[in-house]
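Readers should treat all values here as calculations from the given coordinates under stated rules, not as data from a laboratory. Just so we're clear, the structure is a prediction, and the values are computed from it rather than from any experiment. Cβ atoms are built from the backbone, for glycine too; each structure is taken alone.
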Structure 1
Amino acid sequence: MQEKPLNFHELKKLRRPVRSVNMEHQKTLSWLDRLAIWITEKVGTMGFFVIVFTWTIVWLAWNTLAPSGLRFDPYPAFVFWLFLSNVMQIFLMPLIMVGQNLQGRHAEMRAEADFDVNTKAEREIGTILLHLENQNFLILQILHHLEQKTRTESHLLSTNKEK
């Protein structure tokens, strides 16, 4: 037969308390980190894309189709539009990278917590399987014992009838 399975109390002693990775991660963030994550989350949406796309279409259309006296960024160069677009990109690119690094760190913490939970579950499943194996062994012993007892009683009955 296999090793003796752990009982519930032994398993409970091996358990580390469940931790809230989200709370742990939030505690490590400075206000600048929170700002970077917030901007990363907002810039990475379709809403932000629609705003930038609309702004670009309106800007280019106005400076192409408006009367000459009302145009402020002349066609075909759109120098001021290019300047503003580049400034926005220059500021957003490193900020988004910082936010993504922070989100990646959080994802790794969640993956480690998931691994801990899976390890606990595997240990507990192994213990449950050992208990089931032991129960199966005991049930087979009881069944074998009952079969022998039934045979003995049958044998005694048949010998009593012959007498």
Structure 2
Amino acid sequence: MIGQTAAPISALRAHEDVFAYWASRRRSARLPARRDIEPTGLKRHLPTVSLIDVSPEGLDFRIRLAGTGLYPVFGREITGLKLDQVYPGDETAYWREQLEGVVRDRRPAAGQHSLAWRGVGRLSVFWLRLPLASDGERVDMILGYDAIIGLREDRPTGIRAA
């Protein structure tokens, strides 16, 4: 079993909630810092929230924190690991490109990505990545939120064998 799945509309609403909370923590045009994010503000979404450290040069990423709902997605604890320790080659390149864009542009990014690399091609991650900056300018951490969407492996399909 891979974990809780959401209908696409439910996943979209969750993204809107997390984004609205992040936006509310901004200080005018300045990005919010990690210290501005209170877990109670994301309480419903904490199981699939992550915090990603950004190296000083902005080109390397380490999972500082991964919610408990992400364990079944990855099949192990990923807290403390770098991207290349979490994902195989092509997946590492995909995530590095997405995260580098958040750092470079200082803007949120969202997308959908298949979990086929984990052997569950019927599931996808509907992801959101939000920049955080201790000084309000330079992105030094990324707040992540993931919703797993698609057909769960253990859910009946309605098709029965004869």
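One of 1, 2 was used to compute helix-only ellipticity at 222 nm (-39500 (n - 2.57) for each DSSP H run of 4 or more, over all residues; to 500), and the result was -7500. Which label is that?
Details: 1: -29000; 2: -7500.
Answer by label: 2.
Looking just at distance in nm of label points 7 Å out along Cα→Cβ at positions 59 and 147, which of the labels 1, 2 belongs to the structure with the highest value?
Values: 1: 8.6; 2: 3.6.
When distance in nm of label points 7 Å out along Cα→Cβ at positions 59 and 147 is computed for each of 1, 2, structure 1 gives the biggest number.
Suppose you compute distance in nm of label points 7 Å out along Cα→Cβ at positions 43 and 139 for every structure in 1, 2: which one lands on 6.1? Walk me through the numbers before you get to the answer.
Numbers: 1: 6.1; 2: 3.0.
Traced to structure 1.
Using the calculated result 0.00 for FRET efficiency 1/(1 + (r/R0)^6) of positions 67 and 123 (r between Cβ atoms, R0 = 25 Å, to 0.05), pick out the matching structure from 1, 2.
Values: 1: 0.00; 2: 0.90.
Answer for the origin of the read-out: 1.
1, 2: which one has Cα Rg over 2.2 N^0.38 Å, as calculated, at 1.06? List each step's numbers first, then the result.
On the way: 1: 2.39; 2: 1.06.
Label of the originating structure: 2.
Compare distance in nm of label points 7 Å out along Cα→Cβ at positions 75 and 115 across structures 1, 2 and report the one with the greatest value. Let's see the in-between values first.
Values: 1: 5.9; 2: 1.2.
Largest value of distance in nm of label points 7 Å out along Cα→Cβ at positions 75 and 115: 1.
Of the structures labelled 1, 2, one was used to calculate relative contact order in percent (Cα under 8 Å, 6 or more apart), giving 29. Name it. Before the final figure, lay out each step's value.
Details: 1: 38; 2: 29.
Attributed to the structure labelled 2.
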